[in-house]
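Each structure below appears as structure tokens.
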Structure P
Amino acid sequence: MISIITGTVRAIHSDRLIVEVGGIGLSVLVNAQTSAGVTMGSQVQLFTTLVVREDSLTLFGFLSDDARSLFELVQTVSGIGPKVALSILGALTPEDLGRAIATEDVAAIERVPGIGRKGAQRMILELKGKLDDLSSGATYRGHVPAWRENLTGALISLGFSPKESDIAISALVSRLTGEGVDPTTIALSDLLKDALANGKSSRG
């Protein structure tokens, strides 16, 4: 696995850099922000991920370890491959994506090229709570609203699995948002009753 490369920038394109390392020019796929952040002939250090396919070896590069970690994490979402993951990081900073996931901001995520509304909803569902796993998890902690953490804990104590509680709360938030209601204005006991009623029906 190639994790970090340090070398001289020999060519810059919007979607890739050619970096000379030990006399060898490596083609590294990057997003537009990364390519705009380097200059021809300069020394650069890239945190990289090597994606191995049956017919190709593709190196993806990032200017920070956090960005690389997030690139790898978003690919755990069903339907998201490395190119779409790179597009996500080009459109949203790790902090922006963490905030969008935590606050279930579908609109912010679906603006990313290659991600529609369903893809954004799937990302929120599958990545909820996982951004704490990144190396600088402190950057992302605290974005999950306290009411949601309390509601999740209450549902789990009543026999829901973490995934079931997430689904129930996401459905609740979606419905309240559609009605123009802010969940923070509702008592936790009322949120719990609502989530329980809908959660039981979704569990069958």
Structure Q
Amino acid sequence: MIEQLFGSKTRVKLLQLFYGNPNRSFYVREITRKIDEQINSVRRELSNLLSIGIIVSDSNNNKLYYEVNQKFKFYPQLKEIFGDSTQPKNVKKVVEGDPVDNSGDLKSIGHVELAILTGQFTRDNSVTVDLLIVGEVNPNSLQKYVDNLEIKENKTIRYSAMKMSDFKYRKDVRDRFITSVLNSKKQVLIDEHNILNEN
């Protein structure tokens, strides 16, 4: 039904990818791999979404990156439709099996209370980490998760893990590392206690 409403299966998958990952940018081949669609139809739909203003593009290291335009007039409404995790199973399959977008995989490494993607995932060079994990986690399971993520993303992932008590202390004393992560362009995968919305 959503495909009929929005005119194209590829367009729906693209909207789900972008609105499900609001601070991440993707290049074309990465997009085709993630949504499992032909590159020509992906290019056509990206062009359509660009012309409307739903997404924006930016060139970096000879690659053209695309991300959702959070200043778009109807961003909140479209986010409600496409960024919602309560979508039907057949629609949500855009990110199935993608460890970056699947908090279920993250939860298998222990009790993760906060998980943030930043750095090269959001193309923010102001931080020295790409993945921050806070909670009680199994170091071996975490390493396995990161190893799989590096294979999936085809890049080396810089990550840091700490207990929630350490995170809160470092946040309270305005630790430079934690402050840089909190002020960075980021995608929040898990925030169990809504800690990022605290003053």
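Coordinate-derived values only; no laboratory data. Worth saying up front: this structure is predicted, and the values here are computed from it rather than measured. Cβ atoms are built from the backbone, for glycine too; each structure is taken alone.
Of note:
- Given 46, 37, 27 for Cα extents along the principal axes in Å, for residues 39-158 alone, calculated: source structure among P, Q: Q
- Among P, Q, which structure scores highest (criterion: relative contact order in percent (Cα under 8 Å, 6 or more apart)): Q
- Set P, Q, criterion distance in nm of label points 7 Å out along Cα→Cβ at positions 7 and 79: the highest-scoring structure is P.
- Structure (P, Q) behind the derived value 140 of volume of the Cα convex hull per residue in Å³: P
- Here distance in nm of label points 7 Å out along Cα→Cβ at positions 47 and 63 was derived from just one of the structures P, Q, and that gives 1.4; the source is P.
- For distance in nm of label points 7 Å out along Cα→Cβ at positions 23 and 111 computed as 4.8, the structure of P, Q it came from: P
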